[in-house]
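S.K.: Input: structures, listed below.
What follows draws every value from the coordinates through simple rules; no lab data is involved. If you're wondering where the values come from, they're calculated on a predicted model, not measured in any experiment. Cβ atoms are built from the backbone, for glycine too; each structure is taken alone.
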Structure I
Amino acid sequence: MKTDPGDLAHLQNWLQKAVTTPWEVGAGEIEGALKNNGPLTPAERMGIYVRAYQGRLVECMENEFPVLSLALGRELFVRFASDFLIDSPSRSYTLHLLGRDFPKYMAASGPDEPWARFIIELAFFERAFSEVFHADGHESSTDLPALETELIIGEACSRLIHCEFPIDRYFTDARNHLSAPETVAAPELPDPEPNSIVIFRRDYIVRMRRVV
């Protein structure tokens, strides 16, 4: 690869593009940029970095959507997450934004079947749970936090979710299973049960409450 200091910024930008969006870089570019030495071709060597990068992002998606991964099964979740990352490559310095549009992608990809609607609803719910965890809250304020549901809904660290399924119960049971898989059984996919749930945070703990 060229080592002229004047080309450093160009080479850095090219390498970032080759690793993060490899479908935008042709094999000829790689062959021209990297020396052809050793047992692997330049494209094969670059592929090691590409797979490591994509694998790490999929791992981050699993960390944000563990319940969704459980409901789908890891193999299917990885396929959806990998396709999503191609459709919406990471553009932010923070991994918190990585899965922001994943529920919308799932909604656009799924059929209008009960099991698919549950999966999509679960994706939106789990993303909302993550957003509440990261949002600005009352913890540094001297004011007492609200107790009434109507006031909680207006807080920055809250989300009101209207559900077709009892997502809150499934979500809780699934997290309990993931914490102790040897002793707690994985929940079954639930039947429809329309409800509304407010997700909010108190003392750095994310909580859920049904809205009557």
Structure II
Amino acid sequence: MKKVRIKAVNGKVMIEGWDESCAEVEYITHGEVNVEVEKSGDELIIKEEPKKKKILGIFEKSSNGWAEIRVKVPKWAVVSATNVNGTIEGREVEFKLVNSVNGRIILEKCMAGIISAINGGIKASLSRAESLKVNTVNGPIRLTIEELEGNVTVSSVNGDIHIFLTEFCDAKIKAKSVNGSVRMIDTDTIGTGEYEVNVSTVNGSITIEFV
């Protein structure tokens, strides 16, 4: 199994990487909700969606059902996870995409390409970052990067940004806030400065420091 795709509407999604070559999916439903698990080639697809009811036999309305979904995936599998109303949590997972509309994103010891939230905060600890994009519209960002192997862009419209970098990150840092303060480490260049780290927010403060 090389790829995992998770799409939830009202779920709480928890994903963990393990050393097995297979995946394990467990879920608990609350109310009227459908959870589908299927395999297509080398991809595992998990979908969660509240059941829909017809009103007067014409209009469809979604129920308030939701599900707690726990997934264990091979550490080498690439995961895409989206959630409309609910949190996404990950540990030791390689994400291509993590996206939440109304809910928090919490990642620990992960890798990621895109981390995005509209109404919700992002707290991510990444063991390695390659061509990373992190953004929120309404919510704070707290990001830790242990090793840098590509350019990073971090942005928020309404929210503070707090970034922790290690001395192993060869970074050239640029930070800008329209309505807020910017506090950085003593230098804008770490190591060789090979990779760009661009940080911006409209309404909020920016803090960049060493781990």
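S.K.: Tell me which structure, out of I, II, gives 20.4 once mean count of other Cβ atoms within 10 Å over residues 85-92 is calculated.
M.R.: Matching structure: II.
S.K.: Rank structures I, II by distance in nm of label points 7 Å out along Cα→Cβ at positions 101 and 117 and report only the one at the top, that is, the highest.
M.R.: I
S.K.: Matching task: -16000 is the computed value of helix-only ellipticity at 222 nm (-39500 (n - 2.57) for each DSSP H run of 4 or more, over all residues; to 500). Pick the structure from I, II.
M.R.: On the way: I: -16000; II: 0.
Only one of I, II returns -16000 for helix-only ellipticity at 222 nm (-39500 (n - 2.57) for each DSSP H run of 4 or more, over all residues; to 500), namely I.
S.K.: Looking at structures I, II, which one was FRET efficiency 1/(1 + (r/R0)^6) of positions 93 and 165 (r between Cβ atoms, R0 = 25 Å, to 0.05) calculated from, given that it came out as 0.10?
M.R.: Source structure: I.
S.K.: For Rg and Dmax of the Cα atoms in Å, the calculated result is 21.7, 68, so let me know which of I, II that is.
M.R.: I
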